[in-house]
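Take a look at the structures below.
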Structure P
Amino acid sequence: MAVLDPGAILEMAGEELAGAIIKKIHSNIPPPNKPATIKRKGSSKTLIDSGAMVGSIDWRMKKENPYEIECEVGIFDEVIAEYARVHEFGYPPGNIPERSFLRSTCDEEGDRILDAAEKLLGDDISRSWEE
């Protein structure tokens, strides 16, 4: 049985976390939109207007050297990331409430995803010793 590459396990974790963030955005995070916002957008769905932000959630691998691999999950387009930051943390001068979707998803799903990745890696190491 082939052993999974640790990078492949990180890729699976990145895909899983990105998917969880997208699901969170689609969950209509409170507080609800104000009537004027609903009228302007034509929808009561929070955090979704044009779909550009949710469509920008992605993951990428960084390999600094052969011994260090990182997986980053988030929004990598600078303009959309700034828009997302305003919604993630809120912007009181603009009357925009905080609607965390990145931090809250990491808090809610991060340990589960990391535990699953560690289990896959551990299982693969155990199998490789058995072969």
Structure Q
Amino acid sequence: MEKEILKIADDAVIGVVNPLKAYIDLKRIEKAVTLALKSVNDSAINESKKYGQRSFEDFGAQIEIRSNAGKWSYEHIPDWVKLKEELRNLEESRKIAFKQKAGFSMVDTATGEELTPAHYEEGKENIFIKLK
């Protein structure tokens, strides 16, 4: 199974098949595997608990039962909400300062402070596929 999937990629890289078609085929496989993993997840957890250990080896794999990281929430703290809004405003003003035409500086009208623009790094080009 794994070898067949890797062969699709290899054939695309060496030019045996159209790389765009191979990418789309691999995305279909990824979608199917993601759905299959979700459907089996709870059953696999229940089965692994039968081993009576949090960590063990079986089926040629290291298996570990653990909880995902918890999540902290601060939305109920007024000081945090206020500071978060101030941070959003600061970030937005620095984005605007970056977008100003070269040779112009942006000044905070309330304080007279010249705003240092944010740095912007272009994202890596990628391909997005919507499967039909």
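The numbers here are math on the coordinates, done by the rules we state, and not lab data. If you're wondering where the values come from, they're calculated on a predicted model, not measured in any experiment. Cβ atoms are built from the backbone, for glycine too; each structure is taken alone.
Between structures P, Q, where is mean count of other Cβ atoms within 10 Å over residues 19-26 highest? Please report the intermediate quantities before stating the final value.
Values: P: 18.2; Q: 14.8.
The maximum falls on structure P.
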Test item: FRET efficiency 1/(1 + (r/R0)^6) of positions 43 and 91 (r between Cβ atoms, R0 = 30 Å, to 0.05) calculated as 0.90, pick one of P, Q
P
Kindly point out which one of P, Q the value 16.5 was derived from, the read-out being mean projected area of the Cα convex hull in nm².
Q
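Which structure, out of P, Q, was log10 I(q)/I(0) by the Debye sum over Cα atoms at q = 0.13, 0.18, 0.27, 0.32 Å⁻¹, for residues 51-98 alone derived from, given a value of -0.59, -0.70, -0.96, -1.06? Mind showing how you got there, number by number?
Numbers: P: -0.42, -0.64, -0.95, -1.09; Q: -0.59, -0.70, -0.96, -1.06.
Only structure Q yields this read-out.
Supply the structure label, taken from P, Q, corresponding to relative contact order in percent (Cα under 8 Å, 6 or more apart) with the calculated value 32.
Working: P: 32; Q: 14.
Only one of P, Q returns 32 for relative contact order in percent (Cα under 8 Å, 6 or more apart), namely P.
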